[in-house]
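Take a look at the structures below.
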Structure P
């Protein structure tokens, strides 16, 4: 027989698992696409998929992706991508701040406008990342990787959204707890 304490414990563990889904899904993207040789064709999209995930979860479940978690995710991404420490935490926090500032307007819009806002977000993130690398390397780097990153990310978002929506509305939905 399950006691009340056990039931409350399982309920709290269930609630914690539902709330941590956004962070866990982003960690999975960073880790699985970061393993050398595992997905070599998609490893270049790790940054883009991370940006898309932070954008989506901040837009639809902001309480499950607080700023300290976003900083940790950015540090983790920076360590795996050999990016100078601090670049990705700042970029992810800027994405999160921008989405939170426009969230009330965006959540009432259709997919096309949300997709357009993501493209602008990815473009700004890529430009900031490019500028940081240029300043830190004291050189002007080729711009083609940025164009490729934003272009592929823009095309992949419509394919990624159904998976994210299924996770958001599915068994991990906080309102089902």
Structure Q
């Protein structure tokens, strides 16, 4: 999953890293609430690419009119500007407790389209203490709690180390180690 973007974020928390993380997770979650389908978003990978591209856009009035959002958050735009191959994910853990907002839950299930989920953590759209995951199934995004995913009747979708289909929690290069 490679996408060259105009951004190089240094290790550790930075205003740009935080802004990217908040925009990225907000945009992923916003697709769940949107009425219109985005033609470019057909699976988990395309959802990640779409959200990352829009997280790195200047969030001005023109952009706001072009994209359907359930609310408009008060998050600064990302301003760093050097080239980097920033969407390459790296393994963090096989324990979902190690996930931070923006991490990816990856699965290897032959013949199944939705093999990638985005951990958004607490909702920025509908505040609640629950931790959330968004994934694509068919043409629509789905939003479920981590708790319900962990207890899913289909054991192959549980994000637990014992699940041979669960590859683990991965972090985008943009979000650091």
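If helix-only ellipticity at 222 nm (-39500 (n - 2.57) for each DSSP H run of 4 or more, over all residues; to 500) is computed to be -7000, which of P, Q is the source? Computing helix-only ellipticity at 222 nm (-39500 (n - 2.57) for each DSSP H run of 4 or more, over all residues; to 500) on every structure in P, Q gives -7000 only for Q. Looking across P, Q, the calculation of FRET efficiency 1/(1 + (r/R0)^6) of positions 60 and 148 (r between Cβ atoms, R0 = 30 Å, to 0.05) that yields 0.20 traces back to Q. Taking distance in nm of label points 7 Å out along Cα→Cβ at positions 132 and 164 as the criterion, the top-ranked structure out of P, Q is Q, with the highest value.
Between structures P, Q, the calculation of percent of Cα pairs over 26 Å apart yields its largest number for P. Sorting P, Q by relative contact order in percent (Cα under 8 Å, 6 or more apart) from high to low puts Q first, with the largest value.
Each reported figure results from applying straightforward, stated rules to the coordinates on display, with no laboratory input. For clarity, every value in this text was computed on a predicted model and none was experimentally measured. Cβ atoms are built from the backbone, for glycine too; each structure is taken alone.
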